[in-house]
Structure 1
Amino acid sequence: MAVREILKMGDLRLLRVAQPVQQFDTPALHELVADLQETMAAADGAGLAAPQIGVDLAVVIFGFEHNERYPDAPAVPRTVLVNPHIEALGPEEEDDWEGCLSVPGMRGVVPRWVRIRYRGFDPFGQPVDREAEGFHARVVQHECDHLIGTLYPMRIRDFTR
């Protein structure tokens, strides 16, 4: 386990599309997850995606009981999500503030679906299938954006806010 360097906006590796994980329950995958967890904890993040530490695999982690960066946010269950897929549960979107460990010192108002269903696998290959709303849904969407080479400023519609 190690705290890894978090890539910052401007690093072209953040714009790559992550590749699906092909093999589950491997030492390499478990080491990646441990590194993501340790790195996220050290940075007091709400979530982290493998591309943010320079690994082009479709793996995200998220969750916290309390987060200093988002003091008013409700708890989000700690989750490791491999090869995720997200679908909106309705057309409703909500604008709210976001930050990112790869975009330090900046926040922006980003539209996100209010309710989602997310599916994927845990590191052992067991299915994960959940519905989420509000901040939980926002965090999942934000982290999964990293897997398609999208940083939250790319989603901002109104730069006057």
Structure 2
Amino acid sequence: MKYDNVFLGLGSNISDRKKNIETALEFIKQNNKIKIVKSSSIYESSPWGYKNQENFYNQIIQIETNLEPYELLVFVKSIEKTMGRQTDIKWGPRNIDIDILIFSDIMIKGDFLNIPHRYLLNRCFWLVGLDELDDKLSIFGKSVRVLLEREQDRDLIKIVC
């Protein structure tokens, strides 16, 4: 089955953050079951959760895929592993982080995967990128645009490129 309206969040705050995101995108493009439809700008934002670390670069991509949600999860985690991602500190520094934010109209609540992502409504840097890609997008029946209007942190997120 082909799924569209699938959104991934990519983030990095170690070394060359932009290059790390670009490298992850190249790995994604190599999978013939995934087509990147749109990419947001790259944004710089303060860390979320664990604060004692460098700022993050974040980007949202919209994809079409023939992969099922758990297959996509395994694939993106394999990219993180290939790129040397360390998970010593929860929400700590990372060279790459790839999260499944939205997977079409599918909802999953599990131990390893939650769709929509369980922290999606709490992370302004994701909402900004989602709004850039689809200004009519809704999450849990709430417009991303309306959610962003309520965000105090929106002005702290800067477009890098």
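Hey, mean count of other Cβ atoms within 10 Å over residues 33-40 derived from one of 1, 2 reads 16.0; which structure?
Label of the source structure: 2.
Looking at FRET efficiency 1/(1 + (r/R0)^6) of positions 1 and 113 (r between Cβ atoms, R0 = 41 Å, to 0.05), point out which structure of 1, 2 has the largest value.
Of structures 1, 2, the maximum of FRET efficiency 1/(1 + (r/R0)^6) of positions 1 and 113 (r between Cβ atoms, R0 = 41 Å, to 0.05) occurs in 2.
Given a value of -8000 for helix-only ellipticity at 222 nm (-39500 (n - 2.57) for each DSSP H run of 4 or more, over all residues; to 500), calculated from one of 1, 2, which structure does it belong to?
2
Looking at relative contact order in percent (Cα under 8 Å, 6 or more apart), point out which structure of 1, 2 has the largest value.
Going through 1, 2 one by one, relative contact order in percent (Cα under 8 Å, 6 or more apart) is largest in 2.
Which structure, out of 1, 2, was mean count of other Cβ atoms within 10 Å over residues 65-72 calculated from, if the result is 17.1?
Details: 1: 11.0; 2: 17.1.
Comparing all candidates, it corresponds to 2.
Thinking of 1, 2, which structure, once distance in nm of label points 7 Å out along Cα→Cβ at positions 105 and 129 is computed, gives back 4.6?
Answer by label: 1.
Every number here is computed from the coordinates shown, using simple stated rules; none is lab data. Given the structure is predicted, the values throughout are model-derived calculations rather than measurements. Cβ atoms are built from the backbone, for glycine too; each structure is taken alone.
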